[in-house]
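Read-outs: derived from the displayed coordinates by stated rules, not from any lab. Nothing here was measured: the structure is a model prediction, and the numbers come from that model. Cβ atoms are built from the backbone, for glycine too; each structure is taken alone.
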Structure I
């Protein structure tokens, strides 16, 4: 079956794109469209042309995989130039997503019809790019230019209704009638002699002031993002240049950005997410079990957040606590969260009530009832978790999935407390669980394929990003984070200040540094975990012993005067850390920003290499996705393993050797995988 077919309906040429899964504008589609347009134009019986699609997607954009290959004609700009040159009217019949190049195709048409479920957008900015086939010129010529600028700079798709309000869509048509209506609509427009080529329009000069006002705000908010600067430049060109010259500028900027390292990293992240989302290797015929009822064990901050995620997805949820007071607090916590969302205008009061109608709070594990999935979110203590799972084994219904939300404990040991370990796995949500996208799905040694697929499908149902990992202390994300935390404490003892450490990571691209983050979360959380596992962090431990637990006590690494949310350097904290360094016999010195950054990141990369060696993560991309979605790694740097390849593994290995010698710590020596790849001149993604 060719990717584009031409069908004639009473004088209307219907061009159907059928290139699953998302009708990407690869070479075959572009060539098929170009040939069909030529045939329709040459056919004297054809009055107008409708571009439509098979399946649930109009065109989801360019085929990004072609970006690194030699271009094959026709390019998308060449294809759209052929549409522009055609003397017959075009109608885009949009069902599903029209994104990026897909919307550029639709904008080149004279008219646009959409179904209620359609989405339209130019999201190239999220890949470090700009629309490269006239989108920056046609959209400001169709709708309010300031709105067009904002839409392209944000990159978020619009619903069909919102697009119609903006003026992008002419009519919204029920999906089952779309093609018939589009054919009739095209015939009427042809009879009227109606054509609306945006390339022939010019934005009104009176709208320029609003564009400049919007541009000033956008450039301030998105400073340092070259693709945003390029979009502003192109929209300004729509007022100052001819369509031909402005589209030439757009194409030049697009090609420059395509070679930009930020864009390469953002495109890598895009593909890494899709790679991590691939179905894991399972037995043929294995399928997820339905999840219609969920029980959450524990209604604290984490348990309540997990419950909200399920309620938001429309799933009946029971939160189970040990006593009535705990159950009441959980109900109040969840209701308060929804009321806050109502107050901020994020949901309506009716939506709040609809979601709360799905919630029950109960006392006692016997209330798990007929739950299809039980998520344990109790205190991080192995004895507690084993007792819970031993009880669940007796009372949960057969084939219910039993998941632990542990962030670092051995899931195999937890599963061993049951007589059905095949139904047990980890679902490690990240806090706040109703907001954070990542779920580490921890596959234990006895976890069945059905159980694994159920957890993955459930995470996706919650609009989250599941990544399958193996059992190991801290799994992937927290195991790597522990290495960074060790170096944070060591750097403090050696002479770096909390603000210097935080500045190194915020300049790198993180939104918050580790010391400020520790204060926000509460230093006692990690302190308690260290004491339970026999670990030490002399600087952090000393602060905790002095009652400095972070923002909640008004003092941590920083001082928080007058209950401020923003910390300021505190000489008392420095004195405490200095005394801890003296007790450890560590001489303090001035440490460069570069050394701080390397010591925070390189040991994490090294631990990532060990995780790959041990099979805890299957692919480097999985590790990168975990850090992108669970730990706010700057997206434009791709992820820690991608960043390692850009820096060069030989460089990292040499620094790790030095660090291992200086700190007399063999665990900092280059991992076997990292060392071997460095010797071969390869990277993790080679």
Structure II
């Protein structure tokens, strides 16, 4: 059983000596290192502001919570008391990018007349606030006002909602438009996280954490284009089954309220992560720190790893004596490949069962034979599931397939984050955990900390991943690839589904559905296994392709999916990124660039003193012309060395570093 606290933990509560009432109050809370300061002003409403090193970077921003029978909490507020608190602890993580997190913050708790309070926290790497209500009966939340004003904004990285079915039925897979705030489209809906870059080079990332029994937060630009306002999907009143293979539920009527919920509760955290430079954002833990602790007592059965995936490569294995496709022979072949190469899992994606009935396996699949073959080879089997049929049959599905030996589920096509859908995520995670099964969410909204609360939630999509190259005309994937580590990945793990062995430069690339090709070099793909956080990582290409590329497969298999330590090395959002991660005494380094070839310097001061052997994969001299070109070398590195590396257009660099014994 893994507990929250390890090491030194302290909590101090100080009762303010002031007597409060209706009037003008200004209260402050600062981060432990003193660099961040939140100021809360209470007049006829409640506003908050954020200063970083004495400069105003956010606010004043107004907040309020409207309840149907209790009015607008935050309008004409009467402050009854305030408390400050400090905490300094170490969190032992479960299946994360580091084994421990230093969790230090100062907190301001404001108690108002009307049975509500506000909690503000200031960390060294960001700030957050949340509402708390202490109302006996259930409440109807009409709306929540949450604004984010940025007085020093240079530009924002805006992931617009594109081609929704209705305003809130979206896949959460958007690229970024880099715009001044004045250039953001009025009334457009924007998904979070969203990054704002300030004129001084610092960055602020808006997101949320501990989202439970409540809708997710979208953003819209405010009227004077100085920031953003929160917007939430109304509660679904009427739904209609449809969409891809009849797997989705479209909301045809929404209520004029956003949630019905308990009156005695905490509400989701509204947060801004702060990066004084871009590289700091690569190691931000704010979402994890704000999330509720694990509700699974024994997590030893949850095993991370990599998975051989069938859908992206369209089951296109060849040089075999059977017809490849969704059938038993094909999946046994995938299992044999995984076993031969140290890959822990094989997934059966869409097609193994009837589309709308997960209990009816198609005749071409002998599922028990596949599971048993996997057991013989030490390979776990994962099943794809459309969310709606799973929701309709959950108890029967989990009972049946857990008894057969299935390890987990890839749940897909939710494409919503209203309160009802958020509750489905929690139910799926909770019920799967009872059967000692894990889940990964595709067609999913961004992570908000559920992977801490239920560590059997291994990863999420919510990203414009490699699947897009099968059909898109978007030519900027390498730029996007070095943007998401600073924004989307800050929220939590992401299933980009990397690992393409067919690679092309910008001029040769074409979208091909059945035999897809990645944009950028081979080493760009390899580096993703280090740079991208995901305890459950796909190998998207087919076994036939991998068998011709044993060096690449051996590298992929060697990289862990969870780590003891993460060190950002360098990065500029949308340009390049470099990260080092440690597991045991081995280090793994990954670097990627956009379509601009570049040299960067890697500083190995993260290594202890001594001599290390580095197995290095680098872009070949012709990788800008033939993107599959790479070199593999072994070099000796000493702790504290610096090394200039070169990445070609759309390129990458990756290394495994082990001490010389």
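Calculating distance in nm of label points 7 Å out along Cα→Cβ at positions 265 and 537 for structures I, II picks out II as the one with the greatest value. Could you figure out which one of I, II the value -4500 for helix-only ellipticity at 222 nm (-39500 (n - 2.57) for each DSSP H run of 4 or more, over all residues; to 500) was computed from? Only one of I, II returns -4500 for helix-only ellipticity at 222 nm (-39500 (n - 2.57) for each DSSP H run of 4 or more, over all residues; to 500), namely II. The maximum of distance in nm of label points 7 Å out along Cα→Cβ at positions 393 and 529 over structures I, II, that is, the highest value, falls on II. Computed over structures I, II, FRET efficiency 1/(1 + (r/R0)^6) of positions 465 and 585 (r between Cβ atoms, R0 = 30 Å, to 0.05) reaches its largest value in II. Ranked by FRET efficiency 1/(1 + (r/R0)^6) of positions 273 and 321 (r between Cβ atoms, R0 = 30 Å, to 0.05), structures I, II are led by I, which has the greatest value. Computed over structures I, II, mean projected area of the Cα convex hull in nm² reaches its largest value in I. Looking at mean count of other Cβ atoms within 10 Å over residues 345-352 for structures I, II, the greatest value goes to II. Among the shown structures I, II, from which was the value 4.2 of distance in nm of label points 7 Å out along Cα→Cβ at positions 161 and 641 calculated? Computed on structure I.
Distance in nm of label points 7 Å out along Cα→Cβ at positions 129 and 633 was computed and gave 5.4; which structure, I, II, did it come from? Only structure II yields this read-out.
Of structures I, II, which gives 26.3, 81 when Rg and Dmax of the Cα atoms in Å, for residues 145-520 alone is computed from the coordinates? For Rg and Dmax of the Cα atoms in Å, for residues 145-520 alone, the value 26.3, 81 is produced by structure I.
Of structures I, II, the largest value of distance in nm of label points 7 Å out along Cα→Cβ at positions 153 and 545 belongs to I.
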